[in-house]
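Asks: These notes open a run of structures that come right after.
Only the coordinates and a few stated rules stand behind these numbers; no lab work does. All values derive from a computational prediction rather than experimental measurement. Cβ atoms are built from the backbone, for glycine too; each structure is taken alone.
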Structure 1
Amino acid sequence: MTFPSLDHVLGQLRAIVEDDDVSADSKIADLGVDSLDLMEWMFEIEGAANISVDESVYEPEALATATVREVYERIKQSASD
C-alpha cells in the first residue's frame, strides 16, 4: 500500500480542525486541537497506509514545537522502520 501524500493528510487534518488555512508549516500546538483530534488524524493516516505508528510520535513533548510536516515525516519514517 502506498503511503498517503502530505497533501492528502493535510486535507484530513484541515477537515478535522475545520480550518482550511492549516498548512504543512503550521505548528501542531497552534492549531487548537485536542488529543482526540490528533488521535483521529493519526488513525486516519495509519488506516490509509496500513501501518501502526509508534506512540512516541504523538506524545505531547514531541508535538509541542512540531509542524504538520515534521509530524508527517516522523510518521512516514516510523512506517519505514
Structure 2
Amino acid sequence: MRELESDAVVGDDAEVAATLRMPQHGHGLVTTPEMTRRDDGVFVLSGVLLHMPGEWVMRVRIVGSELIDEAEFVLHLH
C-alpha cells in the first residue's frame, strides 16, 4: 500500500470515491473496490485488481456537502 500525502483537511462528513477505467478498451474493473475510512481519518481503497496491461485511469473524488476536490491519475501497467 502506498499513502499519498496531502495538506488538505477533509471533514467528518466527507466521502471519497475512486473509479478505475481503461479508456482505450471502454471498460472498468472486474472487481468492485471498496473505499473505507480508518479511525485516524485515512481513506483506504481495497479490492482493486488491474486485470490486464495497458493504460488505466483512476479518478478520485472527495465530496462533502459539496465537491471538495477531484483528481485523475494515469497508471501504465506493463
Structure 3
Amino acid sequence: MVEGTVRVGFDSVADAKAALCALKSECGDFGRSKSAAKRSGKEVVVSVKAGDVVALRASLNTCLRLLSVVKNGLGEGV
C-alpha cells in the first residue's frame, strides 16, 4: 500500500469550499485506490491510498487537475 497527500491553498475559505465540492465526486473507493478530501481553513487536503504507484499517480493527477481547473476558474492561477 502506498499513500500520498496534497495540500492546496486558496485565497479564501469560500474558494476552498468550492474546490472541495468539485472534488467530492472524485473521492471514494475505486478498487485500486481510495481517496478522501477535506478542508482545513483555506486549504484543501487530498489523501490517497493505493495498492500500487500507478494507481496512486492516476488518483493524484485527477485531483490535481480538478484543483487546477478550480483555481483557474476562480482567477487564482496555479
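Asks: Looking at structures 1, 2, 3, which one was helix-only ellipticity at 222 nm (-39500 (n - 2.57) for each DSSP H run of 4 or more, over all residues; to 500) calculated from, given that it came out as -13500?
Replies: 3
Asks: If log10 I(q)/I(0) by the Debye sum over Cα atoms at q = 0.19, 0.22 Å⁻¹ comes out at -0.71, -0.91 when worked out from the coordinates, which of 1, 2, 3 was used?
Replies: 3
Asks: Which one of 1, 2, 3 has mean count of other Cβ atoms within 10 Å over residues 16-23, as calculated from the coordinates, equal to 15.5?
Replies: 2
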